[in-house]
Structure I
Amino acid sequence: MFGGILAGLAAGALWGLVFVAPRMVQGPSSVDLTAGRFLAYGAVALMVMLLARRRWPTAGQALSALGMSVLGFTGYYLLLVLAIRDAGTEVPSLIIGTIPLWVMLLGKPGHLRWAALVPGLLLTVGGLVLMMASPHEAAGPAPQPHYLRGLLLAAASLACWTAFALLNSAWLKRHPEVNATDWANWLGLATGAGALLLWMAAGSPAQAIAAQPDFGLFVFLCIATGFGSAWLATILWNVASQRLSASLCGQLIVSETLFALAYSFAWDARWPTPAQAAACVLFTLGILASIKAHR
């Protein structure tokens, strides 16, 4: 269990980098950066499989990896991008921020009492409320013409990643013979193919990306996040999913928010506001409460 918790926290630390990476480069769109990251993930997975002579999936395993990659990677992000286009950034972010709660609630093991999850849930909800209250109260732009459609797309995005977390955990537990690294590689191949389709559908022309002044940094960030925040993070998350219940993994997803905030504060060279600091404390206490409940 301890190894699974460390793996889940390490995955959160790597995922958190994705939130600050777009702020480090100017020019390429978020779709370009995400497609580049996922293409790099696919390339890393392919090289590892060829150089290390890792096993290749069967037809059934490849189909499962393709479905999971749509739920947890390209499909999830494409829906989120479309939601932000139609409804702005704030409300879709609030909706996506509830993913850990849904995974905790839907992934509860049968032997665990609901009362045992309440402290961790309440602490996490309190942290989300504190973190989101300030931007929610700020006066924003008028609702977009397709605001309702944006909300529905955000809800679909949330459903995709929640389903991925639950189904990925269940699949790995049903197939203990599949190594966490092999499964990450198979997901990478499927995700790389999906990223190519995503870039063709919504990305910028290759010439326009290459002409950007930050093109070198763009390529570096795609490779760094493709290797660390996708390939390595997926291996670590697979280890956590194999060793821990889905509900505890759901609580560990909160660590992604914590690390993303820490990286953001460091990039801005500032300390968090009192409300943000209090939210981070509540998130941390929520993780500890959930670990205690699952012992």
Structure II
Amino acid sequence: MIEARNLTKRYGEKLAVDELTFTVRPGLVTGFLGPNGAGKSTTMRMILGLDTPTSGSVLVNGRPYRAHPAPLHEVGALLEARSIHPGRTAFHHLLALARTNGIRRSRVDDVIEAVGLSDVARRRAGRFSLGMGQRLGIATALLGDPRTIVLDEPLNGLDTEGIRWVRALLQSLAAEGRTVFVSSHLMNEMALTAQHLIVVGKGRLIADTGMAEFLRAHARSVVRVRTAEPHALITHLTGPDIEVSFEPDEALTVSGLTTDQIGKAAGAAGITLLELTAQHSSLEDAFIDLTGDAVEYRAATVGAPS
């Protein structure tokens, strides 16, 4: 379990994390979301004792990370996959960590096989692709068989098979009762992986809720309608909170009404419907809508080249 209480970090005039309070519980994959500059990486560094909070506290399994006598057995972390000596092989990188943390040698072979690096275990890490480096970083996080796993952007550089593997791995770790805390910018993948979300913006907590509850609260529902008489139908779909727009194929997108309400309105007007489909916005859409005011670095709108 990870428990942050009024966690704050200031770098000079910059307030990176602003009194964050949250709990990451075992048995769930908890996604950590926020725009660039929201304070996610700083928060993870404070969890792992790499940065000292300006105020507040964070405990991992009941203690500050630095107070654990064998931290690698308590917390496995991936913050930067490339933080490995490029001249050292994957095997010897893991073996050195194992020997200095009282971990049996056979565990090195176990995690190398588990992450799919058996064929390149004797290759120098400096020659690894980004995806291979990510797998080695995850192997490092799993080496001590920890109760808590903290991963920052573990999907970077992975192909489709690798992404599916990480998804299954995280869910299996949570199913074993471990605490799994993971950040990612891949919203569609997070929607498939996480059961709980912690969302931050400009260093502040925006949401701490289950995935299903988050989507119910923040995802917008729209209805796609096709009919031979779209303009006639529009006249019967009016109201202060109702929006109707045309799609490229002349179908209508309607927000503010349910499929039942649209179907009844069309039936009363004698208009035949060819399609009536409820559509829900994605986690990405819900996230952007929720964090729009918390985006620190926003690109300018660029027009098409002439």
Structure III
Amino acid sequence: MSISTTTVPTITLNDGTSMPQLGYGVFQIPEAQTTAAVSTALETGYRSIDTAAIYGNESGVGRALADSGIPREELFVTTKLWLADLGRETTRDGLAASLDKLGLDHVDLYLIHWPGTDTEAYLESWQVLEELRAAGLSRSIGVSNFLPEQLERIIELGGTVPAVNQVELHPFLQNRETAAVNRAHGIATEAWSPLAQGAVLDDPAVLAAAAVHGVTPAQVVLRWHLQQGNVVIPKSVTASRMASNLDLLGFDLDTDSIAALDALDRDGRTGPFPGTFNG
């Protein structure tokens, strides 16, 4: 099943760049499987691909992009700077290595993957990201897993405001304070682990909404994200699920369903806490 790319909604980032609101994430996909998985995603209709240096599969992503024959301007490629490369002297090399593996001369979005516990290091990296963007090596720059206070430190530098803050976000962990700070600064909120690694799919509120709308539980949660205004990057290596995850525009969640999912917020974190995680 192929979904027309014209049906995938886009958002305009604070730097004027257009980004698909639905993308395909490759976290935890082994390098040996990545090319096939990304090729299937592209055939299905995805045009936004999210990877990272630490995933170890940028080369597999690059091969799929090259093999696809899709014009570069139709693709939106995100990768991320790992903690070990934070700091002025290593950030530039980090992106150079990623571009080499991806086989690209630029990415569309480059993110600091985690802030870590060294404030000076991530602030230095941010200033280098600004230089990389000015040099045309990334169309947009942003951060990932940044708490409000860490985000504010970047903004206080007085330079570029991040275009995106990619954080763990799903009905069990709605990250409302961070999302509010993002909105206040015109920063797009991008959700990783949008389905809480599948933990939300058996929740009675999600199952009830799926029954009301005649869709799958995953479609309910992903549609909830879209109606919240989030960018979302679900991952699957199964072709039918890839297609289902992309097929979200034929319905809108009703007010009661949205309220029921909104009420699921709890301390449902599946990944590390950004304030203490240091790789």
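Taking FRET efficiency 1/(1 + (r/R0)^6) of positions 57 and 169 (r between Cβ atoms, R0 = 25 Å, to 0.05) from the coordinates of each of I, II, III, which one would give 0.25? Intermediate values should be presented prior to the final figure.
Values: I: 0.85; II: 0.25; III: 0.65.
Computed on structure II.
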State the single structure among I, II, III that was used to calculate helix-only ellipticity at 222 nm (-39500 (n - 2.57) for each DSSP H run of 4 or more, over all residues; to 500), giving -24500. I
Computing mean count of other Cβ atoms within 10 Å over residues 49-56 for each of I, II, III, the value 14.8 comes from structure II
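As an exercise: Cα extents along the principal axes in Å, for residues 65-216 alone, calculated from one structure in I, II, III, equals 56, 47, 29. Which structure is it?
On the way: I: 56, 47, 29; II: 48, 36, 30; III: 52, 42, 26.
Here the read-out was taken from I.
FYI, it's all coordinate maths here, none of it is from the lab. Since we're looking at a predicted model, the values are computed, not measured. Cβ atoms are built from the backbone, for glycine too; each structure is taken alone.
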